[in-house]
1. Please state which of the structures 1, 2 yields 0.10 when FRET efficiency 1/(1 + (r/R0)^6) of positions 37 and 85 (r between Cβ atoms, R0 = 25 Å, to 0.05) is computed from it.
2. Could you figure out which one of 1, 2 the value 0.95 for FRET efficiency 1/(1 + (r/R0)^6) of positions 277 and 357 (r between Cβ atoms, R0 = 35 Å, to 0.05) was computed from?
3. Upon calculation of helix-only ellipticity at 222 nm (-39500 (n - 2.57) for each DSSP H run of 4 or more, over all residues; to 500) from the atomic coordinates, which of the structures 1, 2 produces -15500?
4. Assign the value 33, 23, 21, calculated as semi-axes √(5λ) of the Cα gyration tensor in Å, for residues 157-436 alone, to the correct structure from 1, 2.
5. Work out mean count of other Cβ atoms within 10 Å over residues 245-252 for each of structures 1, 2, then name the structure with the largest result.
6. 34, 25, 16 is what came out when Cα extents along the principal axes in Å, for residues 173-236 alone was calculated for one structure; which of 1, 2 is it?
Structure 1
Amino acid sequence: MTLLGVDIGGTFTDFVALAGDRVRAFKRLSDRTDPARVVIAGAAVLALGGEDLCVHGSTIATNALLERRGARAAFVTTRGFRDALTIGRQTRPALYALHPERPAPLIPRERCFEVTEHVCADGAVVIPLVDSELPALIDALRKAEVESVAVGLLFSFLRPEHEARVGAALRAAGIAQVTLSHELLSTVREYERFSTTAANAFVSPLVGRYLTRLAAALPCPLRVLQSNGGRIGAERASREGVRMLLSGPAGGVAGAFHLAGLAGEREVITLDMGGTSTDVALCPGTIEYTTETEVGGVPVGLPSVRVESIGAGGGSIARVDAGGALRVGPESAGADPGPACFGRGDECTVTDAQVVLGRIPADAPLAESVTLDAERARRAVARVADAMRCGVDEAALAIVRVANHRMAAAIRAVSLRRGIDPRPFTLVAFGGGGPLHACELADLVGLRAVLVPPWPGMLSALGLALSDLVLDYSQSVLLPVRPGVEAELRAHLDRLAAQAQTELRDETPHPERARFEPALDVRYRGQSYELTVPFASDSFPAFHDAHQRAYGHSHPEAPAEVVTVRLRAVVPTAKPAALTAEGEELSEGRVGDCRVVTEGGAVAAPVLRRGALPVGERVAGPAVLLDRGAGAFIPHGWMGTPHPSGNFGLVRL
């Protein structure tokens, strides 16, 4: 059986086929106008069959939110709450801005409709649903020519009957795409629940059309990676497209954490530098998750891998602004035209600066059909140098320096801003540009070591292939912590487990292999935020300990309450202990020498083929590594060594 991971990025689409411990990997330029075409063409070269599996990560839902080009959707809510999506939390993204701008809601007010009903905060029905209003609602939806409807009623997580009746009426009327908030996110906080439901209605028709076309063209079953790092079937993803908003970054974190574990590293910071953006995640012995994600100004309350993203990647455009300051990103050259060194564009990017500095040799293999044009890259950097009134090498160094400081700020955001000292952590660098910047970033932040995993330029796709099947469930209960509450919590979790067992039969032929991971969201009475702890005999002492670690204080004597019970159903994928590159022939490790520009000036550095270096060989910087889909730069003062796990370890001398 072959597991194919396919990750679509802003510049490249990555393919990693995993058959046992054998790996075949390659890149192709992405096609923003028709991303499925590249996936279909790439999968065709692998001769897959019906017994194989394709796991896909895509930015299609993310781009739909960011660019506001999703479905024509409507929102149905409790009478009096029509403006909930517009009002939001009344927070200001820039507190001191004289003219603050907030993103427009995904669904405008004229497509927000109301029904008469009211459920109280304790679950009591104050006003029963007036079913006689539903025919008029359906007529209004038809006149509005909507293709998708989000239904979010007040306190429906306690009493879902009203939402279910509205949904049944809409579906019976022929509205196929209906999202009910209690089915998608059965938790407290109306705005976040409504926002997530509206986001799903907005992106799912687009996601559904894309996945339907892709599934029909592939010779094997299709699965989709969710933001939580686990995969689900394409049919479920078509209905719940909002679950794949951060699928690419989640796959990268999962793959990096697994491969770092093979090298004995468990406390890591992952750095995924792609063509358009860089994603950073802190993994203090485990992958961290959050239910407070925001994409394009839209809160999404579903579980996702906790990632800090910035608009700085290899394709980020460098320019000098009106004030004479050098700017790098967030605008990107993308795949078409791409960096100037790709031979089609003329914009100066971070990748062009790295080519000028010699850290990407002109003959480095990046992807199929991509040949580097070093002279074109130099001309692009020269235009920036002219605006800066400095030399070309100096401008290239400045571009890389600015990009490094932006990425260092992202590393500090996931660590120091949360009161966590990053220095004991290992930086796991991957993506097309991550290994080029890793050592300099470690110097900026003070990290102790760097790890470059195998196939760094395609690690997100490898993470997709290695991903487990994961279904997440939640139910807000608002129960005070008191003697006997564990039995009530277990009853709620048993109901979620029964639902999971039923739905797993549609997702996998082996539902009996599932393991269940229960958890609780707990807070002190009166707080407006919670901490998630595993459900066990010591859940509440664990909550006090977690509160102490997170906020520097705890109050075991204070009353606490369980806000939400959570259940994660996981069907694990077998993961090999080592990986072998298919068809890779070992040859002489040293390819030659090249001119590399550093802060201390230009020096001669060896160019080494990473796959040919024997385990344990020590490589002192400065040196350039040619790797699978991504090069690496070892600066002066650093030493690198291939690890038996396939990782490449770097330490400061």
Structure 2
Amino acid sequence: MANRLAKETSPYLLQHAHNPVDWYPWGPEAFAKARLESKPILLSVGYSACHWCHVMERESFEDEATARVMNDLFVNVKVDREERPDVDSIYMQAVQAMNGHGGWPMTVFLTPALEPFWGGTYFPPVDRPGMPSFQRVLHAVAEAYGTRREDVQRVAGSMREMYAASMGQARSTGTVSAELLLRATRGLLGQYDRDLGGFGDAPKFPQAMAMEFLLQQWARSNNEAALDAARHTFLQMARGGIHDQIGGGFSRYSVDAQWLVPHFEKMLYDNALLLRVGTHLVQAVPGPDQGEIAAVCRGILEWLARDMTSPAGGFYSTLDADSEGHEGKFYVWSEAELRQLLGDDADAVLPYWSATTHGNFEGANILHVASGVHQPPRDQLERARTTLFQARAKRVHPARDDKILAAWNGLMLRAVAEAARVLHDDAPRALAIANAQFLVREMVRGDRVFRSHKDGVSRIAGFLEDYAAVGLGMLAVYELTFDVTWLHHAERLAAAMIEWFWDDAAGAFFDTARDQEELVTRPRDITDNATPSGTSLATELLLRLGDINADHEMIRRAHGILETLAEPMARYPLAFGHALTAADIAVFGAVELALAGTPGDAGFVALERVAGDVYVPSLVLAGGRPDDGAPPLLRDRPMRDSTPTAYVCRGYACDAPTTDPRELFDQLWRASRPASSP
């Protein structure tokens, strides 16, 4: 018999719709029941691609005896963290404060007033060393709530104080300067694994935002160590098992330091961030590495178009780690299977992909590129890849979470648009335009953004990250097409972002709109975690639009936000990767490129291609006819001798207008490099 989750649209919630647990979705019906019956709330938070969420469901939520205990003692609420990042953020903060760490599945116990008083993550079905069974936890929490209410209220009170402290006025922590960015760069390089790439030890996560920042600092200061860290890390991941060597795209993270064994789920946002930094590495890195990185980027784009794009143009959220009840089963191979499929190509290809009789993952092989092994001829390698892809396509595929999230779509839209411009490829160009049209048609109503879309229905009020990420995506589509319609969409979203999320008293953005559901606190998460924070995305959108439209109030507001993050950015750069990339614009100013002419004309296209070939951090781009409808960056910058003309400016100074693509290349190169650069 189905429970209340059967009426939801989230694939994660629907996975639990037939549990014997009397689940409620987050909402007033559950809260009213808790108040009426004076029961604590058991809040369970996870997401569809979460392996340990599936494990806990099989072990506990599908178990009749455990479900009876839950139903008797608690009001049980299930939340998809991807749909409700506000709820997840609020209660993850509490779990981390109580335990020193957090994760998913997250299990939190709340008073009927929604105040957390105890929590944790995964609990096993039976006692294990250092881990009580889930049933033991349930009985202990219920007993404490029933007989030691003062202790419960004391913990809840300390959580209230923690939340109240986060609501205070944001204050400056320092000056955002080149010295601050240098401190952050040194901090990142101090954590960089020079042998294996990445930052820190296992498990290793793709730190695309940190790589993006290091790439900027290489360009700003000729810091070759910063470039080497970004390039080496990307290539090590691309050659590792975390990268799907057959179907393209990256898994969530590697459980080891070598990037070999991934946690196999694929997330839209990871691939968006890695596609963007990979695209910029294509611009920055010459030689054979450039071709390898470009191929990885094209692989992400092919995976996105093939597996993650809806017929209407929206991008789906995730692919599961598991298939047929086993993690990674879809992706791994036995040596015998590989030899049977590849025939005469096997002897050359198997050593390249490090496939052996014993394997490297539970007796099977995760394909990865072995260090120092000769690469087979390209046609042989591609033939083998095609053969394995076709064979793998016949397997049971991992489940796909087909909800479409605004923020994640905005991140990927921006990356695809930039990749289309850099790779000079019409396929990602069409993909970007179709996605932008979908977002405007289905997920934006007037000046409001919806968080989630599935089965033709858009629901849940958007959060700060949704407005800002979609705004940056629209701006990227403008810079790809020079259709001013997309710029106007970005402007409207930025204005709405300020209207609904900015708080004058706090001097900061909050993650929820001022008219959204009132929670135990109004969340304001300033750190860049797996995805950029709403604050850092909003700051970058303000800086970029402020520059293209000469809106000094937008720029002033962005500088003020960055000053509140200054010292944390310098001390904890891995937690502020995207904020640091925004700070780069604030410190050094944007590099402005105005292309005057008619998009599509041969001369205009030649100049446009150059803009895609050069890595320029903080590039702001405008193009088209410099008429009354053009943004201020383009106005009063006419063509010379009726020929498409480029204007490169920074710091209120411009180079001589040029119609020569080679001269434009030199101007762009010089614009963001130190004066001593050749």
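1. Derived from 1, not from the others.
2. 1
3. 2
4. 2
5. Sorting by mean count of other Cβ atoms within 10 Å over residues 245-252 in descending order puts 1 first.
6. Corresponding structure: 2.
Since every read-out is calculated from the coordinates, none of them should be taken as a lab result. Note that the structure is a prediction, hence the values are computed from the model and not measured. Cβ atoms are built from the backbone, for glycine too; each structure is taken alone.
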